[in-house]
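The next part holds the structures, each set out as structure tokens.
Just so it is clear, none of the values below were taken in a lab; they were calculated from the coordinates. None of these values were measured; they are calculated from a predicted model. Cβ atoms are built from the backbone, for glycine too; each structure is taken alone.
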Structure P
Amino acid sequence: MKELDNYYNSYNARHLNPAEVARSFIYSGAFQKLITNDHAIILGARGCGKTTLMKMLTLPALNNWQHENATDIRQNLPFFAIYVSTDIYWDVKNQTYSSELSAFGNLSDRISLFSVTSNVFNSLCDTFCNILEFHLHTDDEAKEIELCRYLIKAWKLDSTAPKLEYVKEALNERVDMVNQFIQDIIFNHKEGEAIKTPDFFNLSFETSLEYVIPIFERIYSISGQRKWALCFDELEFAPLWLQEKLFKSLRSRTQYILYKLSASPILPLELEKSLKSEYSPTSGNDVTIIKMWGTGDTDEFSRKIIDACLEKNIGNIDSKAFFGSNEIYNKSSDSYEHGSKFYNEMLALLKKDESFAQFLEKKDVDIKTAEPTDSQKDVLFRKIKPVVSFRNYYLSENKRINGKYKTGYRGRKTGELYYGIEILTKICDGNPRWLIALITAIITKSPNYPVPEKVQYDEIINTSKRFKNVIANIPTGPSLKVPLTDIIDRLGSYFKQQVLGPTFNLDPKGTFIVDENEHDISDEVVKLLEKGISQGALILVENNAETFDFVIRGKRLKLAYLFFPLYDLPVRKYTALKMSECLRGLQLTESGQTSLF
């Protein structure tokens, strides 16, 4: 488990500098959308690659990226990126000093604005340095001094030497000074005494950028060459006032400043009014919305990650040859032929599962031969293949006795079901962080190929348990006494019964719709589900790339595929039912007096 923790943390882009991110970057359709000459917002769960995409917009990353498209993108990128990593301490009211500053009016808001503005100024200095090094290839000291004199005056940095490195030092020194200022107020302020704030508290990063960027362009003779993209990463941790300001800016028509933002899949409800008004930004006209889930290229993207892991650790080797192919999920044309593995599994299941025989008879399949017509191969047999395989693996019998099915089960691990390239490309739902950790762990345990099925299963189940432990730490509300993992257990058990229960189902229930009615699913449960979506434990199934999502009531969700091995579920999306039907009777308080409903 410690080994997996190390793998997981190693591939968190937040801890890597842009050059390090570039070395393992996988080109994707999402990145292609992000580098266009438009405002853009990336929405996705933790670990899905948002930070990697945002850092790849910077010049150090692009200039360390070895890819067939790298040179073209470096030369034709229509903007210079100012990358700003959100700091949870910007949210002064909720994260930093909480009630300590509540008695001082809007002081906490002003400190929050100062913190954000200081970070943007620091990031702008980094971008200036990167442009001089990677784009202009100059170290003209006279021009740098001229630029810094403007910065020092504009940002009220008295007694600072006119060099970019010293400007950055002065900004950091100012942050430390403000922290001392706050401590002095908290511990030494006398009631009724006026609080005098520094003049630099009045600075605004937006108006300042609009002032100093043209000066930089004039000094270095690059006016009109490129726009500038203000890239705020992980806005889910930012204070609400900043989120409102930036999302409203997506409608901005400033000629030379773009906004590239990243956030969780579900945006705060407080933003809905401003983003759904008559004057709000619209997808395709004002902003490009990039949703990092449910896209058509998820499997292809995962395959590229797997190939890259193999090349890095072993060499150029075919991933299908290395991990093998899973008969349950591959699309082999002879899967349903007489004598095939699946054909034999159907015959075996027919002998012990009367509900399966009854199902085939209703579908006009001869249960003596169990051979499909050409039209039945894709319409029927392809759909039932995973269910047949899982039922044959786990059921010892399913016979009708006195009008009721008596179902017996074999206690078996799913080692023979969870393996192969088809599983590995799906199991992490396209989440690079978990997928890299999983593939690296498998390679470490078995560097030679083909990798045994048991080795793959063991590492998949270890990763599944590790992921569930992470999700178990999501905090619940004040009156909600069960963790999200208890709700996941109930959902997983319900879906397992749909697959392995007494009745053979062509389309077992495998996804759920969050009830619209608060009486059925409480608001507190909904908030917990939203946290689960942000962590990647739950996945929105529908993906309307044209709209923002603020609520999940009425939305269709599925469990993350990483949970499926824990509940013996085939890695497939199946039909949906109301969430309340899955969770009926689950007690949510310690007393057991208040149920979900």
Structure Q
Amino acid sequence: MNNYSNRKFIVGGIFAFVILIFIIRLFNLQIIDDQYKLSAESNSQRRVTQYAARGLIYDRNGELLVYNQAAYDLMIIPRQVKTFDTLDFCYLLGIDKEDLIHRIQKAKKHSWYRSSIFIKQLSSERYAVLQEKLYKFPGFFVQTRTLRKYPHHNAAHTLGYLGEVNDRNIKKDDYYTQGDYIGKNGIENTYEEILRGVKGLKVYWVDVYNRIKGSFHDGKLDRDAIEGQDIKTTLDINLQEYGEKLMQNKKGGIVAIEPKTGEILVKLSSPGYDPEMFVGRAMSKNYRELANNDTLKPLFDRSMMATYPPGSIFKLVNALIALQEGIITPYTRIKCQNGYHAGSFTMGCHPHKSPVDLKESVQISCNAYYAQTFRDILDAPRFNSINESYTNWRRHVTSFGFGEKLGTDLPNELTGFIPTANYYNKVIRTRNWKSLNVVSLAIGQGELSITPLQMANMVACVANRGYYYTPHIVKSIGSNNSIDPKFLKKNKTTIDPSYFEPVIEGMDLVVHGGEGSTGRSSAIKDIRVCGKTGTVQNPHGDDHSVYVAFAPKDDPKIAIVVYVENGVWGARYAAPISGLMIEKYLKGEISENKKYLEKKMLEADLIKEQEIKKVQLKKESSHE
């Protein structure tokens, strides 16, 4: 009896144990492990992301710059793929069997049960043919999205482009999933969250042939996509296009700003590229070509990322600092004997009358005037050391926005470089260095490094008589006309407004003065232009040509910098290009008496010219 009872308990225990295992297994399958649930659901439904229409981008006058065009991604759910005619399928898609197998394997690694992109951005023509036969290929379906289109083929660096998200993007923002697109540069990047909108979702019932039979649960799981907001930029696309034509076959940049608002009218880098090159399936190939094989580096944004010595345009800043510090007055006259001489040191200067006062020093760009004035600023007796006086000078300089990011609403802005006193302490290896050690800063050379955006901002400061608004590219978003409050704030320089007038008078003489005036090629009939030329020493080839200007003199509507690499001197290319740009903006067309100058600028090919000179130098050196 006892043996029977024991066997009964043992058998009962075994049954109980087996039942417990089944319960645990069922719990795991039904509650914890969703593999079979996903499999069942994926066989009966299709979840299709509804991509929001991306916001449109306009210029300041309402001209459309970027719009959307339908594109089609072929999607795959590996679990639903059945045996199909691979030859016909490859023919429809324009791929070979090896590529087909590779893409299927890639999709399986991503997920057996969830959809992923099989081929992105099918053309409308290929999609139309495929759509008629898609029922023959279970596990495949088409998802609609949009590509960007550009009615104007300009301003690529400013507008930016779209590219596929990477793992870092996905980790940073769970809004994105593999295969999504994100703004990679320019406005598309800075204003990504505004432009992208919000994705929606459609869930469909599908039959065994992967054909849609209706909404899943009457659309209870669906959600509508929310369109991105439109953006109105500050750009004048007609002026931008004109600037790009003038800068064809030249290296450099142009930045034009409306001084009263800080709105960027033009921001171009040359050589540039057509934004259409970064649309569609050819994007990757085109990007690699431009990034790796084009020696002119068209992807490099010279307007914000190139840092150049400013050259003689920096004399405007030193003149203002000298006035503020009481080192000179507008009537201070300084002699120039073909340059500045101090012991064995000589800084050369071109022949001109001597002595000159402040206005004349700006007009004829006298190096001696600024070398002496700069040294007097640093050697002022009220300072206890060169470190103290130099730091005071640097404080004035940085108040113009130099040496730091201005804070514009575009990515990739660089700070440039205004050396600190400690920098020279280390380089010269003493704290007791002399003003003569850094006298090249007087004429915008030496260690100074400034972006064209900062140069344009500086001349906007001068036009405004002592302040600037942070340069920005967006004028309004959606129906809301407001912008970031930081772009409405006045940033004041350390220079009293009264000191700007004599410097501006000198800039007026640069354009409208007589003999020795270096900016006469930028003069415009009936418009008072104020400018300053610069020639920047370049050890790697011909010197650079730079020019800053604003107009009209008493009611400034545009402030501009033109920087032309290897342009030899400021008056040769930068000044005439600047004058043409100002006239185009203020008058809408170029006057007949300037057509010859326009033709000359359009036809100039400095890139080819530099290549020829390099070849000639190689030949000469080989003969030696």
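Here helix-only ellipticity at 222 nm (-39500 (n - 2.57) for each DSSP H run of 4 or more, over all residues; to 500) was calculated and came to -13000; which of the structures P, Q was it taken from? Checking each candidate, the match is P. Figure out for me which of the structures P, Q the number 21.8 belongs to, where mean count of other Cβ atoms within 10 Å over residues 236-243 was derived from the coordinates. Here the read-out was taken from Q. Sorting P, Q by mean count of other Cβ atoms within 10 Å over residues 292-299 from high to low puts P first, with the largest value. Computed over structures P, Q, Cα Rg over 2.2 N^0.38 Å reaches its largest value in Q. Taking relative contact order in percent (Cα under 8 Å, 6 or more apart) as the criterion, which structure among P, Q has the greatest value? Greatest value across P, Q: structure P.
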